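**Student:** Next up: the structures, one after another.
Quick note: the coordinates plus some simple rules give every number you see, no bench work behind them. Just so you know, these numbers come straight off a predicted model, no measurement behind them. Cβ atoms are built from the backbone, for glycine too; each structure is taken alone.
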Structure I
Amino acid sequence: MHNNLVILAGGASSRMKKEAVLDNLSSEEIAQANERSKGLIGVGASGRPLLDYLLLNAKKAGYKNIYIIIGEQGELFKEFYGNQNVNNDFHGLNISFAVQYIPEGRVKPFGTADALFQAVEQFQELNSQQYSVCNSDNLYSAKALLALRETNSPNAFIAYDRDALEFPSERISRFAIAKLDQNNQLLDILEKPSADVLEDYKDVEGKIRVSMNAFKFNGSTLYTHLKNCPVHPERDEKELPTVLLNSVKENPNTTLGIPFSEHVPDLTAKEDIADVKAYLKQHYPVLDWEA
């Protein structure tokens with residue numbers, strides 16, 4: 001069991017910043033969507049950001065040390081969660097900030113694997129420990145985060161039942177799917193799956209499993225794969241699924257897909273804001289840090 005959670009929040013949020021004609025958002029919400037990192041958009045009670053709710057669930061799951069990876073212009077995170085680079089106390093959580101710097105010659109960050117690599121270079125204690133990793137713009141349940149914290153597998157990810165995700169079918173069809181063996185060990189990840197291969201990717205329960213970027217890693221064995229992660233040929237980024245698959249190839253039977261069947265609220269585009277607000281109003285009517 002470990003106490004470290006790394007939250008990816010240094011992305012460019014390019015899809016959120018795209019123009020959208022919506023009549024269910026205020027001018028303030030549109031402005032925040034255009035200017036803020038996705039996890040900081042005020043969708044909760046009293047305008048608090050989605051990241052509050054993720055941190056609440058992390059606390060419920062027993063995490064103590066939170067490392068938020070922010071961009072070079074990520075000072076707004078410090079206004080919400082502490083103005084020091086390290087060891088900010090936020091409702092009993094110890095919050096530190098890693099910065100994902102943009103390499104010379106690029107205009108946007110180099111992807112999730114690069115973000116994590118920069119974080120473990122800045123906080124090298126993680127390379128001798130175990131830690132979980134997740135997105136800042138998804139609301140993972142306390143139960144799912146606890147499953148990552150408790151697993152004995154060196155590496156793991158939450159393998160979500162695709163049918164339980166409450167997104168439009170066209171959107172879900174674009175999600176990468178995971179192939180697991182009879183013991184739920186990861187074998188492969190397939191991007192942009194076509195309908196004719198789905199049957200071959202069903203797990204022992206007959207479910208299609210997808211990753212929503214909720215991982216647990218062994219720092220000492222992952223470091224080399226993070227450092228040597230190749231660039232995705234289409235998206236021109238270094239991505240965590242690539243790191244995970246390279247780790248599996250070198251060390252089979254070390255990456256467990258933990259089956260879960262529940263929705264994961266997601267803030268990818270402006271169209272998601274109203275849905276996430278409604279979800280929080282129903283399931284988190286009060287942001288109670290003492291519960």
Structure II
Amino acid sequence: MTIQRTISKVFKSKPVTEGAGVRLKRAFGFSQVPLFDPFLLLDDFRSGEPEDYRKGFPWHPHRGIETITYMLEGQVEHGDSLGNRGVIRPGGLQWMTAGSGIIHQEMPEGDRHKRMGGFQLWANLPASQKMTTPRYRDITDSQVPKLKLDSGVSISLFSGRIGETVGPVDDIAIDPEYLDITVPPSTSFTHPVTRGHTALAYVIGGKGIFCHADEPFSHDTEGVNYFDMEPERYQDNETLILFSDGESVTISTENDPVRFLLISGKPLNEPVAWYGPIVMNTREELRIAFEEYQNGTFIKKR
């Protein structure tokens with residue numbers, strides 16, 4: 001018998017300002033470590049107001065992590081200290097392994113309706129790969145498998161496997177799954193998730209019922225935890241659901257569809273030393289990273 005995951009905790013994303021003044025919503029971040037291990041942060045930067053995003057993310061360093069950027073609308077132009085340049089367009093995803101260190105910038109641009117939107121997920125690297133050579137995986141919309149199930153459920157598959165279909169991002173230490181799923185009205189959908197992996201869903205449209213919403217869980221609102229309260233029946237836009245362990249998750253709908261990101265990965269169970277855009281295992285490693293950034297030895301020549 002398959003062990004169904006239940007809702008462990010629910011969060012509403014909160015406004016933050018990052019980069020040179022980009023206003024976005026943060027689903028989880030530093031204060032939730034290690035709850036989402038191996039994931040560190042999830043930002044939602046959807047907006048129809050250019051002033052929210054036009055200043056972008058000028059040159060800044062990363063070390064010890066992977067940044068995963070998925071675009072829905074508009075685009076993000078990026079460049080780095082190694083001479084790489086590119087554009088992440090709607091439906092596309094960039095999986096950047098910062099590894100030993102990279103200095104880059106990300107500059108958002110709205111579409112013809114001034115809309116710009118997407119998500120950035122940070123995944124931790126294991127200690128054995130913190131100083132690996134940086135690399136990019138740029139996945140365009142046309143490279144993403146799109147499945148349409150008999151039930152009407154549609155899935156964009158970036159990483160992981162559904163049946164015989166495999167996502168274009170593989171060979172990642174945390175064995176991730178990254179899906180964009182839409183469940184139509186009056187439909188129930190069950191998806192297998194590797195037991196022992198951290199699993200979360202982030203709702204980006206409509207509303208749905210997760211895990212039958214019949215188990216007690218804790219709700220995090222404005223930094224206050226409310227334990228053992230009655231679950232809300234529906235979870236809607238900008239809501240993050242963290243699941244308990246198990247082998248599958250079930251999402252159902254009634255009168256409305258629901259669209260969400262379903263993400264899972266293998267926990268690292270390692271210490272986290274995190275300051276700004278650099279995540280290592282010890283404070284000494286952090287000190288060295290920032291010292292190298294200041295003295296110009298941050299980028300390792302290969």
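**Student:** Which structure, out of I, II, was helix-only ellipticity at 222 nm (-39500 (n - 2.57) for each DSSP H run of 4 or more, over all residues; to 500) derived from, given a value of -1500?
**Tutor:** II
**Student:** Rg and Dmax of the Cα atoms in Å, for residues 113-264 alone was computed and gave 16.6, 49; which structure, I, II, did it come from?
**Tutor:** II
**Student:** Where is distance in nm of label points 7 Å out along Cα→Cβ at positions 89 and 161 largest, in which of I, II?
**Tutor:** I
**Student:** Let me ask something else about it. Matching task: 39 is the computed value of percent of Cα pairs over 22 Å apart, for residues 57-176 alone. Pick the structure from I, II.
**Tutor:** Considering all the candidates, the number was obtained from II.
**Student:** Now for a separate question. Out of I, II, which has the highest value for mean count of other Cβ atoms within 10 Å over residues 1-8?
**Tutor:** I
**Student:** Tell me which of I, II gives 48, 46, 41 when you compute Cα extents along the principal axes in Å.
**Tutor:** I
**Student:** For mean count of other Cβ atoms within 10 Å over residues 25-32, find whichever of I, II sits highest and give me its label.
**Tutor:** The structure with the largest value is II.
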